[in-house]
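Structures given as structure tokens follow.
Each value in this text was obtained by applying a stated rule to the coordinates, not by laboratory testing. Just so you know, these numbers come straight off a predicted model, no measurement behind them. Cβ atoms are built from the backbone, for glycine too; each structure is taken alone.
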Structure I
Amino acid sequence: MSGNSIDSLKSQILELTEKFAEHALQKEKFEPGKSAVPVSGKSLFPSDYSSVVESVLDGWFTAGRFTSSFERKLADYVGVRKALFVNSGSSANLCALSALTSPKLGKRALQPGDEVAAVAMGFPTTVNPIIQNRLKPVFVDIDLTTMDVNTDLLAEAITPKTKAIMLAHTLGNPFDVDAIRAICDKHNLWLVEDSCDALGSTYKGSKTGSFGDTATVSFYPAHHITTGEGGAVFVKSPLVAKQVESFRDWGRDCYCETGCDNTCKKRFEWQLGDLPRGYDHKYIYSHIGYNLKASEMQAALGNSQIEHIDDFTQARIHNFNYLSAKIEKIPGFTVAKATPGSVPSWFGCPITIDQQTGLDRTELLTFLASRNIGTRLMFAGNILRQPAYLGIEHRLHGNLKNTDYVMHQSFWVGVHPSLSQEMLDYIVISLQEFAESKGI
């Protein structure tokens, strides 16, 4: 078959793919009580389908042209030197912290037993890399207004043993970057910025993901854009970037792109460890690493999805503001507030039930579920009360009073772009009806 014939056939396949997607993506009319009001979900377009199919037709299934393009677009969007695509946001967190243990970073390399300041309220994989790297998490409480770390307590918690801070922007709400960067600068600490829930959020005009020495994002279908499974690590320093890449790619010392050889121009001239001089650099390992790479098909989806990120962000902001204004008028409920100076691309709308109302959260969530309204708790609640973490080595600065309050009283509902105003109104009406049924 000639090249022209192959190109023509490929064009037909992609055109038919988009036509199929147009039909597959048609939405049914919303019926309150019958239709689902999901707490999160992907927003797909016909171009997403054709992008993935095009990558398959290339026949190149590991990192290739779509991965390179997606990483460049991500780095440009966030405003960092480099983005490294991985197979999940959790893997991104693991790479982002593990990279800082590399001996190649000299005296600043994290060592077993070093302290890493964190919060106990959040998703487990913000804390897991600390434990997995034999570091010691130091937990401080959160602020109930923003659901982010209490920066005064964080400043008090720092000791000479503290070498890093690892924090997430809770449900997309940026933490107080100025205060935390000041703490890091004062004590020469690494900052690992978990931005998995916050793609598109800004703090004083700069994107989240651009503030940490390393930072992360997730592309699970629930998140701001999706690659199915997937995530990325953002880095500023070329030296740190090499270590992130190494931990992602089996721990190898070589930094050649997939399909490339001898980028360093001395592939058979290295002498590292106790290996013989000239041992093939492609098979020299400087770290005990992993294989956390993602596929080319995932990157193709991300490469298409990122074109919609600004629209997605505006929809999330609108939906949060709409819900927040109405829910705040219902007695007994409060909604988290944006950190001063920030514009969150909210992952969800965090709601707290005033304990004095006597409203039972489980009863409320069961009521909402009966109406097909999705809800989620604030992830792990207080992670130190989770079965897997009861015996971990850690240090606690002060108490976790607010963390425990959130664990008992808070939950969140969706704000993702596919929610219609009818769905948002139905959430509000349902909350009102439940409160009124309890005499609130």
Structure II
Amino acid sequence: MKNKMIHLDQTDMPTSWFNPLSLFEEPLDPPLNPETEEPMKPEELKEIFPERSIDLEMSQDREIDIPEEVMEIYKIWRPTPLIRASNLERELDTPARIFFKYEGASPPGSHKPNTALPQTYYAKQEGLKALTTETGAGQWGSALSFTTSQFDIDAKVFMVRVSYDQKPFRKSMIQSWDGEIIPSPSEETEVGRRFLAEDPDTDGTLGMAISEAIELATKSDDAKYSLGSVLNHVLIHQSILGKETRLQLEKAGHKPDVLIGCTGGGSNFGGLVLPFLQDIIEDGRDIDLIGAEATACPTLTKGKQEYDYADSGEMTPLMNMYTLGHNFVPDGIHAGGLRYHGMAPIVGRLNSKGYMTPRAFEQTDIFEAALTFANTEGYIPAPETAHAIKAAIDEARKAKEDNEKKTIVFNYSGHGNFDMAAYDDYLAGKLEDVYHEHPEQ
């Protein structure tokens, strides 16, 4: 192989996002008003989210033009390289070709700015002064702080308490971009005080942090709430990474047989696979889609598909999604971005219709896979990304058993440079595997 990296010129960058909603035979179930349980009108949702985000949420247009102002800032780090993991292939002695899309190239080090940037741009266009949000492991909070700094908007970030304590340098990143960060649950909101009264020593959850961020936004005239995963518009923004991947594979003369992403709320898995859905659904291409989640929070493998709140404080619209229940509190695993009780409705549709296969992995196994990857390819992945790496290694070993020359592609959703305490715990033998069934099972 001549080149490990497959690059695109910036002149070849996709200029539109891909929207899969028109591909589905039946529309996704609408969000419901939590008080009336009637479908929510766009104007109701716009009380919480920036207006243009909700317009995109409801759109049936298959291609959505990327605003020029967003494209210019994308070019700080996009397009990202698609890299052949040839050293890992040799280590595994597999006939499979393994590629990874390196989203760790962004300033915050993950895929999250792909949606933080347009959401911030729309907020600026709307005349808002601030965005509030939650963050698990800190990738989303740091991404939104980066993009709000680009448009001179304030960011207020509620970070899940266990990750706030585990990952202090994410706090430093957020503050370096002038974001304000608060460990959640906190004393700053009514709902946060309620959670603390119920359990003063709680690790916190993304559902709790979402409630705090929404409460703050709804009490302000010039602030709205920004979500980093789950919703349709978020996955649509993320499709730029899948579109680039598609172009890069074509440039190298390959077609994917397996596409893999880790699944917490669904944004990086969705972003990778959405542009390939036309090939699968309309053209009948046989591509295996694998969502890798944690056994500590097995939303797709153990959850139920039903209407549920997206937050623990019951402030959000009800969404029909795979869920472990909005009051589910997972153990404080290092993969904080995978500690969310629900899954994006788009990803849920792919799962319920059999277009994808979810797999849940133990904490010790994903760190073993991460170190195998680090000692072959050199990159140290985030714990969330390590779940996708584990799935890719399993697929490569299966290809060896079956003597199949498959092309395996996974989304390297973020680097692990601020997660070294997790590696310390693994190397010291301190990590324990955690399993959960659905709380009602």
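Worth a mention:
- Structure from which 18.7, 61 was derived, Rg and Dmax of the Cα atoms in Å, for residues 169-320 alone, options I, II: I
- Test item: distance in nm of label points 7 Å out along Cα→Cβ at positions 105 and 425 calculated as 5.2, pick one of I, II: I
- Label whose coordinates, when FRET efficiency 1/(1 + (r/R0)^6) of positions 121 and 249 (r between Cβ atoms, R0 = 30 Å, to 0.05) is calculated, return 0.55 (choices I, II): II
- Which of I, II yields 3.6 [distance in nm of label points 7 Å out along Cα→Cβ at positions 257 and 345, calculated]: II
- Answer label among I, II for the case where Rg and Dmax of the Cα atoms in Å, calculated from the coordinates, equals 20.1, 61: II
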